[in-house]
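Just below sit the structures, each encoded as structure tokens.
Every number in this text was worked out from the coordinates using simple rules, so none of it is lab data. As the structure is a computational prediction, the values presented were derived from the model and not from experiment. Cβ atoms are built from the backbone, for glycine too; each structure is taken alone.
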Structure I
Amino acid sequence: MKGLILSGGHGVRLRPITYSQQKQLIPVANKPILFYCIEDLINAGIEDIAIVVGPNKEQVMNTVRSAKWDANIEFFYQDAPRGLAHAVKISEPFLSDDKFIMYLGDNLLKGGINGFVKDFVDAKVEASLLLTRVENPEQYGVALVDEQKKVILQLLEKPKRPPSNLSIVGIYGLTPSIFEAIDNIKPSWRGEFEITDALHWLIEKGYSVRYDLVEGWWKDTGKPEDLLEANRLILDGIFSENKGSIENSRVSGRIVVGDNTVIGENSTIAGPAIIGNNCSISNAYVGPFTSIGNNCQIIHTEIENSIVLDGSNIAHGGKIIESLIGKDVKISRNGSLPKGKKLVIGDNSEIEL
């Protein structure tokens, strides 16, 4: 069996951060979201993986290649957002005649996919989908199912009147029959080849499309609030590890401190929290559910329930909560008069002062 990860798209709901980096590379608990997907496939026994890339393709490829993986990883380029089914089709030379697991690269799933993969193999069906119950099904792809036979009867993409509250999670078990299905569908109103249309074609032709329900939690990290929620969920399961130095500071809860990081005087760290390598924390408060990347400085600042990416420097930042702070950001206050806020804010941003 092979694996297929989709790591394209423009990430418009995460701008301005996604102007400079691919959304699947944004770290959650100091690890790129894409890496969780790769690890899930490898842990399920899959050793051949293709990653479909789009914008920032070199960034994605270089980041993946910077780590060591117990798998063969290849890349395919999708020149424009033409839909999930199109991404599958351009990967056909790699996938060949094998069954495969398709994983959307901005999804996070507690507990991995081992059980789903085993059920897919054992069931001997043409396709299998992971579903979860949601409160707003009109915002997702939705499935109408036969609960007794555990098969899907109908799939609808963001219906105005959803027939159920079962949403399609971004993890699919597929067989080579999906290529025939893709060849027989047309672009949707969005101008994209929808994977839901291809799967529905299989259902209409009498093929069996099975489903499993998510156990635990699942997050589609498409928006800042989703990233912060995923960060909280992952940090809630960490174990304490200290590779740095803690000097005259108070620490409580579970925290991870990276190499060469110094927690200086008069600081308080309240876990669960993770602080990367080569960081300096002094006269600061780092509160629960905070991830701070590598090479960061936090000085005379209170921060909690936030994600800070590599290389950022926050000095005299006041109190910062529920924030997503990009790479190499500088936040400071010089104390001079007249007092006021001096801001440089990217497109489509939200800020509360």
Structure II
Amino acid sequence: MKNFAQLGVHEDLIKRLDEMGIVEPTPVQEQAIPFLIEEGADFICQAQTGTGKTAAFGLPMLQKIKPEKTHVQTLILAPTRELGKQIAKQLFKFTKHYHRIFIEAVYGGDPIDIQVKALSRPTHIVVATPGRLLDLLKLGAIDLSKISTVILDEADEMISLGFRKDLEAIFDQVRGRRRTWLFSATMQKNLRELIKEYLANNAKFVQLDKKNVVNKLIDHRFVVCRSDDKVYAISKFIQSQGEARGVVFCRMRSDVVNFAKKLEDEGCAIGAIQGDLSQHEREKIMRGFRNGRIQILVATDVAARGIDIEGLAYVAHQSLPDQVEYYTHRSGRTGRAGNSGVSVVFITSKEMSGIRKLEARLGITFNQLA
């Protein structure tokens, strides 16, 4: 296991990582950081949520920024406003003892005139959702002519949300003037086509072994109960966590609505996130969660993509996910930035084989919660 200094990270950035409790690099950071610092050429990484991707691309990217140049040098694309805001916040935290680097996050749902004004100031890094970026380009509010790096985070999610044509339009704007670093949990056909068209044929490709993608700081547990008793069992677990915040995952939108109502009836402060919500409703719930008015989010796998909240103590699973990768995404919401976390799956006795499958595929151990 190498440390961040051995990976080539600047000492001022390491000082801040130490303060944040980030001491040992994750597997994705070990593989990505040295290449991105030394080579910096086109790079593709297949890795799940919760594996430390922001630091994997963020630390090398910050070291390539020239603070004395006040134009936009790096463009980071994210599928949702929540993830975009979180990336910008995390990068800003990294720079506490480093050079003064200006970062702006732009996304739909907020007044565009305020973002236009913000971009008129010196800006080194822009974090954007694809649709809002194209709106700003049409207004002439952002100049991408001098950027050297384009980073795509959760690229598969951007494709799934229908941003492929937007991404193609953005790539056409910067063709021949940038290196591209792409991070994605999956490599679906549409994404592979985009990579073939816009990234170099010799781009370095890193794929983490499934047994190296799960955060080692997460304690994996399970509870066996009848289907009819799951609300009571999860409510009991939530109460045992005191004021700690967490996320409860359900498979279907209808499950989210019904389960959230039942937990609310049990006295839990609940917010439900699912695909039928408007952006305004979603943002209202997220504000309530961040300010502590809402203690627990109930969400589907898809609706929770892009949500990255600091300090989540636990993740509870109302049922096993449909895919192994979804478990990694779900559990990766906790145990962030050097903190420990708990991931608890509530199953019936017939579903024990699903637990054993996750153990075998991910190289983890589940212990029964007393």
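Please state which of the structures I, II yields 2.9 when distance in nm of label points 7 Å out along Cα→Cβ at positions 18 and 330 is computed from it.
Only structure I yields this read-out.
Computing Rg/Rh (Cα atoms, Kirkwood Rh) for each of I, II, which one ends up highest? Don't jump to the answer; show the numbers that get you there.
Values: I: 1.02; II: 0.97.
The structure with the largest value is I.
If you work out relative contact order in percent (Cα under 8 Å, 6 or more apart) for I, II, which one comes out largest?
II
Determine which structure produced the value 2.8 for distance in nm of label points 7 Å out along Cα→Cβ at positions 10 and 322, calculated from the coordinates; the candidates are I, II. Intermediate values should be presented prior to the final figure.
Working: I: 2.8; II: 4.4.
Comparing all candidates, it corresponds to I.
Compare mean count of other Cβ atoms within 10 Å over residues 98-105 across structures I, II and report the one with the greatest value.
Going through I, II one by one, mean count of other Cβ atoms within 10 Å over residues 98-105 peaks for structure I.
Could you tell me which structure in I, II was used to calculate helix-only ellipticity at 222 nm (-39500 (n - 2.57) for each DSSP H run of 4 or more, over all residues; to 500) as -5500?
I
Can you tell which of I, II yields 15.0 when Kirkwood radius over Cα pairs in Å, for residues 82-217 alone is derived from it?
I
A value of 2.8 was derived for distance in nm of label points 7 Å out along Cα→Cβ at positions 42 and 298; which structure in I, II was it taken from?
Value 2.8 for distance in nm of label points 7 Å out along Cα→Cβ at positions 42 and 298 corresponds to I out of I, II.
Just checking, which of I, II has the largest value of distance in nm of label points 7 Å out along Cα→Cβ at positions 34 and 314?
Working: I: 2.6; II: 4.0.
Checked I, II; max of distance in nm of label points 7 Å out along Cα→Cβ at positions 34 and 314 sits with II.
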